[in-house]
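What follows is a group of structures, each given as structure tokens.
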Structure 1
Amino acid sequence: MKKQAGKLAGMAAAVLSAALLATGCGGSQESGSAAQSDTTAAASTDAVSAAAETESEAAETEEASQEVVTLTFWDENAGESRTPYYEELIRRFNESQDHIVVEYEGIPSSSAKEKYDVAIATDTTPDIGHCNAAWGSNWVAQECLVNLDDYFAAWDGSKDINENYVRLNRELDPEGRLFMITDTVSSPLMWVRTDILKEKGVEIPTTWDEFFDAAQKLTDAANGLYGFAFRGDSSSCVELQHVLYAYSGIEDYFDDQGVCTINAPEHVEFMERYKALYNTCTAESDITNGYKEMVAAFDSGSAAMIFHNTGSASEHAAVLSPDQYQAVAFPISKTGTYSYTAGSQGGFCIFDTCEYPDEAWEFIQYMLSEDANSYWNQSIGQIPMNNKVLEEAWVDESQCTREALNILASDKCHLVSQPKYLPDYSTIMNTNNPPNFQAMLLDEMSVQEFLDQWANQMTEAYKEYQNQ
């Protein structure tokens, strides 16, 4: 725009010079020539004015293009083990930009879903959100997200993003559109305190019978040591779901008739044994403990084994030495496979209240780049979604990441797709069933009733989804 305005101004100057020259040569001519000269001069003045106006408009356009665009970004799982790394990446991004500034807001995981839901209902959503994929289908149904298909297709780096998880992102929408892009995955694993097992003469369990035996042998309640710790909060059933399918080896969440398999006989069998651990091989407080309490029990040495994903790696590393703990595969299933659900996945989305979606995409594109995706996942101990990162040395040097990738690459591994595409999935998993899980542990509900209710809710939600 500035160059164009300069050319117009130059043209006007040339016209003005020509007019002045014509006036000087014909000063002694008759009035007709003078009138013509006046007309030429007037035209020249108009040209100068037009050029000046164009230059002014160009300057205003350039100034407008340099106005700072401020974007808000919400992190759904804020805490000391994650927030500093987001703040560092956002600092790097902001320093690389001329007119985009991203402002970070961290929300504890315990209240994140509620805060997002209120914001959606009141049109006060952030520009960019990072969220649990389990919430995605519900948000897609509410039509509060920006379609990312065109952005993703035009991005040269899209070919480097894990295709399997892009496919899972598309499953959140009945039409297969892309409203969320996964940047990190935390694969479910079993964490063991190798130092405690060694002291007690117990081998790392490779079968489920060995796991239940180890939980008993490792327990020394009188001295504050329990063989196992679990979580009983709103995410209890998410963790439990991974373990149920890892035990049974059942390959599909729904059978051919669309009936949920969560209450299969194999799962009832497992839950009876799992329930028996409570308040004998686990602390009584586990029934209400959340992620932080469970991890703290493991790291402090009051629990010898926990089920969790790769996401707790950084917290273990902060207080334990490598010879004290290890991430291992779940014991092999009853069918001889490593049956795994897809794990916890988080992703970026743009809300429809965003006034600057192009700039918001610039930030997401940056966060999915090799450098940013590497820094983030190495820092928090999770699996990167940019395939270029998988070739970096730290991936092989990270014990839990290497273990997770080895499992996923094994010929014996089968991934069970969680139905996160169901709009009611998050409600069923995080609201409806955790109280039932607690009631089951307290003998207020049988194992069969607990799993039947869970299965019935999922089956009904699946039928509704298909009807839509």
Structure 2
Amino acid sequence: MKKPEMDLQLRTLGSLKEKLRHGDIDRRGFLSGAGALSGAALLAGCGGGGPQGPGSGGGAGTIPLYTVENDPATLAFYNLAIENFQKEHPDINVEVTVYSDSNQVQYLTTAFQNGVDVGIFSPAVSNFTDFADAGHLMELDELITEIGADDFLPATRIRVSGHDYGMPLQNNSSLVYYRKDLLEGAGIEVPTTFDDYLGAIEELNGQDGVNGIAMAVGSTAQLPLQFFAPYLYQSGNDYFDSQGQLTFDQPGVLTAVERFVSVMRNAPTSLHNAAFGDIVTTYAAGQAAFATFPGRLGVNLYNDYPEIADVTGVMRIPAGDYMTGELHFGSGQQYGLHAETAEPDLAKEFLKVLTTGDEAVEFAKTVPGHLLPALDSVRTKFEAEIASATEGYLADKGDWIQTFMDCVPQAMTASTAMGVVEDGEFQGKRTNVNPFAQNIWTTPAHDGVMFQEILIDGRDPEEAWNDCCDKLRTAADDFHTANPEWEPETI
């Protein structure tokens, strides 16, 4: 963006803040006006910058906020939250820095090594144990108690050695978008069993240049972890049991692998080695009959591809024979607080502002259906807003948002929820962090390598699966040998 345009946007943002201070516009008016500005201007308005390397830290009088969320609507929310917080604390600055989730472990590790105050930040859930053990995280027990432990939705809290280190900011699910017009044109009912689902995908694949599905595997560790999860869970299996012992080697898992592969064969071959954005691009361009993705895809369609949004529906994934269409992938995010942050008490206060009450509802509305509430009280407020909405995404696509929310209680992430399906039965959603996850879902991840060997190299599925089992077993055995007294912390 050229400097004159940036200066104009910054003046516009400053004017909106001034109007908000004097009550000339309300919260909705501010977010509507600010959300139309560029991410660069909104980030500058938060006193931050990025993507960039870790800075030198804010020091006394500053609360650093490091985030991977760079959507303009979310950055507008941060501007609003900071503006409101500074009404009570005019001498405190909150500086926002955006960094990429693709290299966040390296980014944060470098920051810690350089003594950077990252303040409030959101590491990958699987890194909380290592970061807490290394002394990088501050305990948040008092904050959790102050909010009320019963208010937290299942599997949203992160405990290490008996202490809470994470404050949840969202808890979502990943489902399937489908082209209603294509199904209706082919006389196909919305599928509710795996055979019908695969049949619909195969029948529509190749018709008029449309692929059966947009779904991907690739070097990004989260890709196979996310998209394979429904097939694994709905086979009545899991990667590991609650004690961290391998269960991926059970015969039903091979069936799940074969089913996932049969679906992936109807995706463009380019998605056999792709990233999340490639799925969005493929479906938004009208090049796929189905697409697996969380709520962000729906918001993108509504804003930028209304002709596709108008003929799209959202459905559960019928990926197996056990609890068909009920068990899915779901990811949560938690803020952590840097143990050496300069303003710990005020940072905790601002952290509470961000994640509870009306501010948390506004955060959920920045990418509705994707950044879903992690507190029961916030979810109740959010659902009331959907029910009363008369225009915009909440009114027009409230059914999509509700479908995603309805699936959250049974949408899990294997790296932080070991053994949710154990002995062939769903045990309920819970937090049970895999302490050796970083040795499994690395880059590339073991399961991702397996799927790419099958899809790209043509390797026999059973052979590739057996090799993957050996790698997972070795990772588990190495951990247990090195940590014989380890016990899981399940919430």
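Each reported figure results from applying straightforward, stated rules to the coordinates on display, with no laboratory input. Predicted, not measured: the structure shown is a model, and the values here were computed from it.
Given a value of 63, 24, 18 for semi-axes √(5λ) of the Cα gyration tensor in Å, point me to the structure among 1, 2 it was derived from.
Considering all the candidates, the number was obtained from 1.
Name the one structure among 1, 2 that semi-axes √(5λ) of the Cα gyration tensor in Å, for residues 68-195 alone of 36, 21, 18 was derived from.
The value was obtained from structure 2.
Starting from the value -13500: which structure in 1, 2 was helix-only ellipticity at 222 nm (-39500 (n - 2.57) for each DSSP H run of 4 or more, over all residues; to 500) calculated from?
Traced to structure 2.
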